Structures are given as structure tokens and as C-alpha cells.
Structure 1
Amino acid sequence: MPSSILIQFAHPVFRKSRINRSLLDAVRDLDHVTINDLYEEYPDFDIDVRREQKLLLEHDVIVFQHPLFWYSTPAILKQWEDLVLEYGFAYGNGGTQLVGKSLLTATTAGGPETAYNREGYNYFRIRELLTPIEQTARLCGMIYLPPFVVFGTLEISTKQAAQEHAQRYRQLIIALRDGHFDPRTLESVTYLNELDPVLPTTGLPLNRS
């Protein structure tokens, strides 16, 4: 039985997006994958908490897909966390609704990977910058997956290069949906881009960037 995947997509200027648009377009046609565009659904930030909680309950894997904004998420995704992950639902007394589900961040960064380490101008790795999301997953009893990161988006100038990242993302979502690897074995992996699994359904590898 395939896992159901919910992509919580957050991009405030989607019409100007190149890479996130390519990533999202690559998975739109997949079975058992739901795309929830938060800025489109809630242009006034008036989030329907019960609708969002129902979506969480209906899916096994939750993906936060967004560009990296000031070392964090776009504002609506933080608003979503503040409102939807309620005490008694996601954590605290009786808050066990998300236990055992997986959480993945798929993000894009304008700078190269070399900018996100101790010698780079951003000092921290993106995995470190996403620690608040990792701790949120732990508090909710979820399985936190290493992030999928497309680095250097400002330098991705060709459609072919964008499509290569999009195809890798598609293969990853298929792998998660079809259970081609166990999320609980990924603790030593920094980014899911490091994985090279061959997917039986496509015969295609997840190549390193």
C-alpha cells in the first residue's frame, strides 16, 4: 500500500518562481500526492485550522516545500505551524495525531552549498538552520527526514538544469510514496540529495547534484 504524501507548498511570489515551479510541476501528476498551496488557499492568511488538520490526518508523509527566506520559511508556513499544530492535537496531553508520520523539508537556496558551512558567508548548514522544524517534528512524535535542498538557484540559468533537479525531486517523492527506503535509517544523512537509490518503478537513479 503506497504512502500518501501532502506537499505544503509556500511561495509568496510563485509567478516569479523558476525552480520551485519546476519542482512542483514534476510531481503534480503523481498518484497519492496532494499539493496544498498555502498562499493560494489563504491569501489573507486566514488559515482554516480544521481543514489543515484533516489533511494532516489523511496523509502519511508531510512535505514543507518552500524557498529559504532569511534562513527560515516564508511567513505563511510559520503562521500555519502556529495555528494548526495545536496542543492536544499535535503535542501535549492527547496530542498524538501526528505520531509516526514523516516530515520532510524541500527547499531552495540562492547561494551555493559552499556558502552554507563554517567557512562560508552563511556560516551554518541549511540542516542546522532548519533545526526548529526538526524539533517541531520531534515534539509531535514525527519522523524527521533530512532535507532535500536545491542550492545555487540564482546560477541555474537553463531549463534543462532546472528539470534535472525537478526529476530528482520527482524520484524522491516516488521513493517516499512507494517505500523504497526506510526513513528511520537516514539519521546519518545530511541532505537527501546525497542518496542514490535506484527506483524500481522508473529504473532511474537519484543522482547527486
Structure 2
Amino acid sequence: MAYKVRKILWVDTETTSDKEDGGEIHEISFIYEEDGLIVEENTFFARPDALDPENVASGKVQEIDPEALAVSGVTMEALADPDRLSQTELYKKLSAMLNRHVDKYNKKDKITMAGHRVHFDRLFMSTLWLRKGDVYFGGLVDFKSELLITSPMQLWESCTGNSVPRFDLSKIAATFGITFEAHTPMADIRVAREVYYRMLEDIEEAKFFAKAERPYYRM
């Protein structure tokens, strides 16, 4: 099946800005799976370096964007919670997780990142690596094969004769009878993952019936 991938990292981030070169991750959830089976999942909360005015003045990071915080529903007071990970601790935990599942020195052994808008999440993770002096993020993650839940959507529509919106995760999920209220990073990736596999199931079923009706039909 064209859209089945062996090592997948479903990920969603909440950030202090929509610009990865100056913004920071303050919340991240991930589900790591191999061959369709969940191996590991977690959520990390982090303190932005931008809480220290000197980091902003030096140009290391940008000021925290209030609009970005409003989107995630988090306050400045919550970001300053000492129980949150530092940006260095966040990097170490994420790096350790990825290195448990991939050999960064093996060019053929890489993880495919997946999600609703995973390009955004990958950029912020890559920037975090660079800020910590680590240039090997690309040795862990395959930049050429990001997996969006919209990846099989055109084929799904062709197979089923149905249509689905492209950009609103709630509306996409509703197409499959999936509802969720809490728009947290973990809730979003769980729903995105379920939608993706539901699409694959429908595509496989359509292929089965097409072949039964027309033995020489190929998809």
C-alpha cells in the first residue's frame, strides 16, 4: 500500500510564535509507531527562553506573541511554571526518544513525521535542535516524506465518491463520524491518526471490491 510507512512520528506542537526562526515550542505531543503499532507516546510542557528579556534582546529568540498564546489557551504565568522543562531539557527528552528508534548514522533508517500540518511542527523541532548545537535532526527524520492526513485524501475521494474538507481537522474528523472537544496537541494527533487509518481502510476495501468485479483492474 503506497501510504503505509514503517516508522511514523505523529506530532503536534504549541508555540510562542508562528515564526520558527524566533518562536519556541512550549507544548508538544507525539505518538511514535512502528508497523502500525504504537510504541511510545507522551506530552511535554516547556518554558520558553523568551521569558528572560536578555534572550530576546540578544536576538536568540523573539518575544512571546500574545496571539499565539491565545490560540493554545495558555498564560504567561503558566509558561513560567518551574515544573515545566527548560528548552534544553525538552531537546534532550525529544532527542533521546528519537534516538531510541532510529540509527542517525544509517541513511536508510529514518522516521517519517506525520500530522495535520506537520511541516510547521518539523520546522520548530529542527530549530530547537539547531539552537542546541545539534545538526543531526535530518539524520533522524526524513525531510522528503512528511505524511499529512491529507496525503491519501484524493485517492480516498476517488475510491469512495465522497469529499472531505482539507484544512479544518474537526470537519475532516466529522466526515468519518469522529468527534472531539479538547483541542490539545495529543487529542489532535490521536484524531489525525485515526482519520488517516480510516482512509486507508476505505481505500483497501474499495480496491478489494474493484478487483472482485474486474479481475484485471489495478489501482
Structure 3
Amino acid sequence: MARVGVLALQGDFAAHASALDELGADVREVRRIRDLEELDGLVLPGGESTAILRLMGEDPWFARLRLLHDAGAVLFGTCAGAIMLSREVRGPSQPSIGLLDATIERNAYGRQVDSFELALDIPALGGTIQAVFIRAPRFRALAPSVRVLASCDGDPVLVRQGRVLAATFHPELTRDRLLHRYFLEVIDSGSSQPGSGRSSARAVRGRRPSRRRTS
């Protein structure tokens, strides 16, 4: 049974924990750095990235999260979590863990009122899910070693680089468990993609996806 943590400082961590518990994972809420010990994977949930950074304070969270990844754990960031994992953050700039060779822009689709939901096809996983975008970030550049698993009208919205997964939407806000199941499968496989080093990013261009506003 995979030992999976969910960063529980701020945001929708409870929904992630519930989804992973349904799939049989041994789930822990991570509130202190010592809670990272002996984890096989960690979810960095959506929420407000600046608020999460404030709650981390001066504790060495970033260094310990990098060590966790180096030890073999899989990290999965959604929305704010994707921002925290990316190497460069814009709109405005802020510190990040930097494990994903990507440039990401915060709130790139607009404000809370611009939130929307759509059916997202994920060919790499052989399925379609309902994807909820709330003040979503947008990937502006990806290194060649970053694999795009799903796009929306040309914009990457789900990517993987070795043992790092990142989604710009909220998979935990629906009943579909496709992505959480995939996260656990990556943990179980113990594999990573080749070429996950610190390479330079390439530009990503795409059209703005069509939207259906959430209620």
C-alpha cells in the first residue's frame, strides 16, 4: 500500500485525501516537515500559492521537498501545486520548489468569476474527465523533457517529468479518480522518464480554451 501525503497547510487538501483513500492508499495529512518522512508520494493541492508560502514561513520546506523527490517519491501538484513545482513563476514572480522544468503564469485565465469546467480528453491515460479550472495558471514554457499528457485547445494542462506530475486544474473536485489512480500507478511502478535534468525551456503557444462557467 502506497504511503501518500497531502500537503495540508491550505487549500482543498481534504478532497485529495478522500480521493486517494477511496483508491486504497495509506493517506497522511502533511502539516509539518517531519510528516514528510517515509512517504512514497505527495500531493500539493490547489488553493492560494502565496498563502501556502506564508504558512511555510522560514522552515526549510523547499529543501525537504527536493530531498523527498530525490529519495524516489512522486510529487503531484494541482493548480497552486503546479505553480509551486514549476521552476519559474510569473504574474508576479515568486519562490518555487523548481522540480518541474516549466514556466508558469499565475491566474492566467482570469479571476474567480472566470472559472469554468470542461470535458478533458487525456489520450495518454485512455480516458476523459471533467476538469475544473478555478483561477487557473497556464504553462508558458516547457523543457523538452516535460511530457504533455493533456492539452486544451493547444495549452498544456497536464504534464509529467519523471516523478513530477502537474495539472493546472482541479481533478479532486469531481468524482472521477482517473488522475489519482494514475498518480498511484506511477508510485507503484517506481519508474521515471529519461531526461529529467535541468534543461532550458521552450515556448508553449496555444489558444484560449472554450469555457463553461462553474456555478
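Readers should treat all values here as calculations from the given coordinates under stated rules, not as data from a laboratory. Quantities reported herein were computed from a predicted structural model and do not represent experimental measurements. Cβ atoms are built from the backbone, for glycine too; each structure is taken alone.
Structure above, values below:
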item: helix-only ellipticity at 222 nm (-39500 (n - 2.57) for each DSSP H run of 4 or more, over all residues; to 500) from the coordinates reads -9000; which among 1, 2, 3; result: 1
item: Top of 1, 2, 3 by distance in nm of label points 7 Å out along Cα→Cβ at positions 39 and 167, largest first; result: 2
item: Which of 1, 2, 3 yields 19.2, 69 [Rg and Dmax of the Cα atoms in Å, calculated]; result: 2
